[in-house]
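Each value in this text was obtained by applying a stated rule to the coordinates, not by laboratory testing. Remember, predicted model here, so these are calculated numbers, not experimental data. Cβ atoms are built from the backbone, for glycine too; each structure is taken alone.
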Structure 1
């Protein structure tokens, strides 16, 4: 059980809720803050001073005053008008992450919602409801309005969600949970959709999978060194102490650890190995440092109040600002995309090297010429690397004004997050192909001379996928290898 609202939500805790489906409980302290915020808002409304999105309309319509008797209807209208997302729904884990992050943001106690809103979101999370959230439609400022509106519709008995693997109307989901459609109070619709949580959720999923890929890439690089007979000298601790980037030092140390006991390295007589082996600490280390930066930004955002306006009970103020703007996430997720693309780029070069390594058969085929071996798997890896180059082009440097120019700078962080996730998927396939390639190369050597860590990976693959004796269809084997990659090669 994860207690929300009693401290910082960490990446590790979020993983347990999102992937392990751990239930959550709301702390009494957080509920008290939520109630204080709501009562502060009601007092501010009584002063008759216009409050954006509560007694006024939205965006360029912000100067349209809304009379008290229509302020509840305004919130429901907002959810309906903003539910204009298109495209495939977000993956289930991203939908669940969006729900968790939106709930945790409201628990900061600055959003002016009632505890009933918190209760409904908690019930959806604990009953494993996955809101159907279209993946496209957010420009990453004013919050992820369209995606979050699709989530919030369920609270009022509209929209759709998945419960027990069945897609149901929002009203039916509430009925099965023993809840009535929620009648929104002033600001509650706006509080539910004014934030970055959908972009954050997609970027979070991409980040977690990228972390896994980085660890796999270290193992596969070590296996490639064994298959090539590469040198251990470039991983010497003294080299990295004089250029002390933390990731570089850590990767070099990890490669030394993985290759401990190997009797396959140092076979190649060349004075220096190609960059794709010699510079593994520098390349993967830079990606590791980048992921640490992304993790920091994710944890800040997970624990932030991101809607507008925000209510401060300690002073009674209702402050209008721009905490919904996704620029911090956009830049972080662009870096995530580029750092992950580089993991794939390095892996593809290692694949190509092993397919042309002196002393091994051409393209690792048993009978080159009659058989093409793994020649064309490198084409697939190259295609994915090339696609990643396109996807790594930053969306964040673009901006399209919205709301008649009132909202004149948008971060497009939702696109940054979605691109990062697509790059992660591509790199999973690249590493799957490298796993097949390194194992095939090692088949022509003495596996008994491998390091114990790499031998464990080799043996695991060979229990599922046999040596390539002659050309056969490899499509499903690439999928099998990808499943191994995504499950983590070594726990």
Structure 2
């Protein structure tokens, strides 16, 4: 894998900038906390747009803006940072959604205490997430991967709802314990590198050259897979997610669904598929089956929820099933579907959780029965809700259409039966979204309760617009995004096929 040295430390600055503003928020008077948080996330987003403009798309399979700093030379640990096409799209998702979450929080009625700590938590979370998606040393990746837990633990545990402490602890324990399997897997790959080449290394560029006996490769693959399946999450490792989403503040749910879940799917593609191609091919039928079971089970669980946040949480599990199914079909269209759906779901899930948060600020409940007809007197909000919901459903012109369409196309390369099963999963996705829209738009509710509702405006409206623009771009101009990451998925596919 080629690397191109950075002439300017864009990536390390993207990690440092939100962290420094987070420290500034803690040190400054509380009245400046909102402005500093918005400034920090906005500057980081601008920096990501600069990187986007300078990225060489003809070399999207190479790691650009590469930086390397020694950390522990005796064990070959280095701070290796850079961006290939796959990292770039996740990096953009992180900076955009982090800015949206902070803008939303500026006018969120629930966030009325400990503002300094609240905004510092989200800025630090952004910093660690950028580190996750730009690290090419597995120990450094693991450190950032674990650090993300801390700010999210506090976000849920302090600013969440009734069962916030239970949900925060459950989230932390599930992810932390599963990450121990990842640590064991990382150490095993480094030891295997030592056996083969006489030196320890945790560099992705070195470990990709490792070879293993098939039994050992399957074992290490499963160590990585357990950690990432819990983070994604896949059935049956998903039970922490509805609790965490149901009790997190709106911005916490936005970051959790739009970015944190993608840490699992990104890592599955980058490390499981990239480092263990023979184990991936061996386990492919099982992994596709897990993805399909996740789609169908989570879809059924979605439609029976009476809490709108848990409704959206289970729908996120179902969408992650599409990502994993497409990924482990192990062809170009499947990889494309997987990556584009990661980005698309990041936008739509953030929008749906913001929708739930906005209605909660008006009705002070997440109960689906209480939401009946709740958008009737808010025309701008009604249009936004419809746009995001249709995009999440997979309607042509929406961002999730290409993920679902390409997954069906990818499955067809294996068999018509598999393609039909995926189509059934897509039907379930449409069914639960239509059920939600029926509840919000068509069900009858006493008008006197709703007529005083104020339509969306200001920072909250801006937050939605910042999501709708990329949703429409993915829907109508998908080639812009494919050009961004095609080189990276081609590189991984060539590893799977054993091509030079």
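Brief remarks on what is shown
- Each of 1, 2 could give helix-only ellipticity at 222 nm (-39500 (n - 2.57) for each DSSP H run of 4 or more, over all residues; to 500), but the derived value -17500 comes from 1.
- Entry that produces 2.8 once distance in nm of label points 7 Å out along Cα→Cβ at positions 321 and 337 is calculated, selected from 1, 2: 1
- Comparing distance in nm of label points 7 Å out along Cα→Cβ at positions 225 and 369 across structures 1, 2, the highest figure comes from 2.
- Parent structure of the calculated result 20.1, given that mean count of other Cβ atoms within 10 Å over residues 233-240 is the read-out and 1, 2 the choices: 2
- When FRET efficiency 1/(1 + (r/R0)^6) of positions 313 and 457 (r between Cβ atoms, R0 = 30 Å, to 0.05) is calculated for each of structures 1, 2, structure 2 comes out greatest.
- Which of 1, 2 yields 0.93 [Cα Rg over 2.2 N^0.38 Å, calculated]: 2
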